[in-house]
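These are the structures, in structure tokens.
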Structure I
Amino acid sequence: MSQGKIVTIERHIIEGERAHPGATGDFSALLRDLTLAFKVIWREVSKAGLVNILGLTGKQNVHGEEVKKLDEFANDTIFRAMDHGGHLCVMASEENADVLHIPDNYPTGKYVLLYDPLDGSSNIDALVTIGTIFSIYRRVTPRGKGTMQDCLQPGYKQIAAGYCIYGSSTMLVYTTGDGSHGFTFDPSIGEFLLSHENIKIPRRGKIYSVN
């Protein structure tokens, strides 16, 4: 982390918004809501061995995988953090077979959120690193509730993407197309602080990984 200044993720988001004079603030608010969801998930993950949150729910997801309790918690947390802000028209989760519509009593917006609430959940009981993956698009349908069409867009149309890793330290990495930036969570103040600015793949590395 830079010794010269302390930059929270909220400040970083605001500074990014200032670089776009026509910005309405909706996208920035969306990112702030998502960051709140990550903090709530971190809180639950950090005490997973102490409370009854480990193990299976007895359900299967759309892929036929056993749903872990933390899977379900993370999925519900992201939806509840994002459904009422008026920034999204629809969401889709790896845990659900169909799209997730915004409740009728909340306004809809111009963005689409796709997410895997807890990737690597098979590692939960072993306390191995797990994480949330997300992608944000602009809607393609004109207005009202979003549809599957809004979700099934090619990757090059993403306007933001990232992940949050929960492990020995919790780190959020995201990009809006202008560099990738990493923020490490400081639990003593409850803030994500800029720790890895403008992350780049080294020209020559020692490790080659394939998933």
Structure II
Amino acid sequence: MAHPPKATFVSADSYSVLGKIEFPDADGLEQPAWDSQLHRFLLTVPGSPAYVAVIDPRRMRVTKKFIINPTCSASVNGLTLGPFQRMLAVACGTAYIMSAIDGHIISSITQVGGGDEVWYNPGDNRYYVTSLDRTANLGQSLGVIDAATSTWLQNVPAPNIRNIAVYAGNNHIFSGVNAPAAGVRDTTSCVAFGLVGSGCIMVFGHF
């Protein structure tokens, strides 16, 4: 990977490059989020320490850095913005609910790991993560978090599940499920639907 990593601004009209921001203190760049209320980008940045960069899209520069966990290593992954200017950010395998105004940590979710990419669904006002269950050793699971109260709701076991996207129109949750390695018995959720050894897109629903 080229160093330093860069965030690139591209015109949605002409697709021309408008500018770039270099991150000399970073080991890479992770999941971005657009803040439609305050018209800015948020971006998780692996570094020492890991942080969320607040980016002004007009001036194309970082205006703030919110340290996620000063005792944490450089590992940082997912980011999504929910209600009340609260964001869910993942660092060192833990999901943190943070203020997008000043960066203070509101709560940390201990019942499920943070995983990789995360999602906020305005249709049901919930955050979703995919990671290891920490309540009863249920393995890889879909973690559900109440965005209104910043508290964990439940884990749904789903072996090999990874990353999610949610359609707010009906609250269906979509996730890729990795195929097992060659010669390894398929224990993924895909098997229940007759898809063995291939991986699949898992769709979850709720009422």
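All of the numbers you see were taken from the coordinates with simple rules; none came from a lab. Computed from a predicted structure; not experimentally measured.
A few remarks follow.
- Source structure (of I, II) for relative contact order in percent (Cα under 8 Å, 6 or more apart), computed value 16: I
- helix-only ellipticity at 222 nm (-39500 (n - 2.57) for each DSSP H run of 4 or more, over all residues; to 500) from the coordinates reads 0; which among I, II: II
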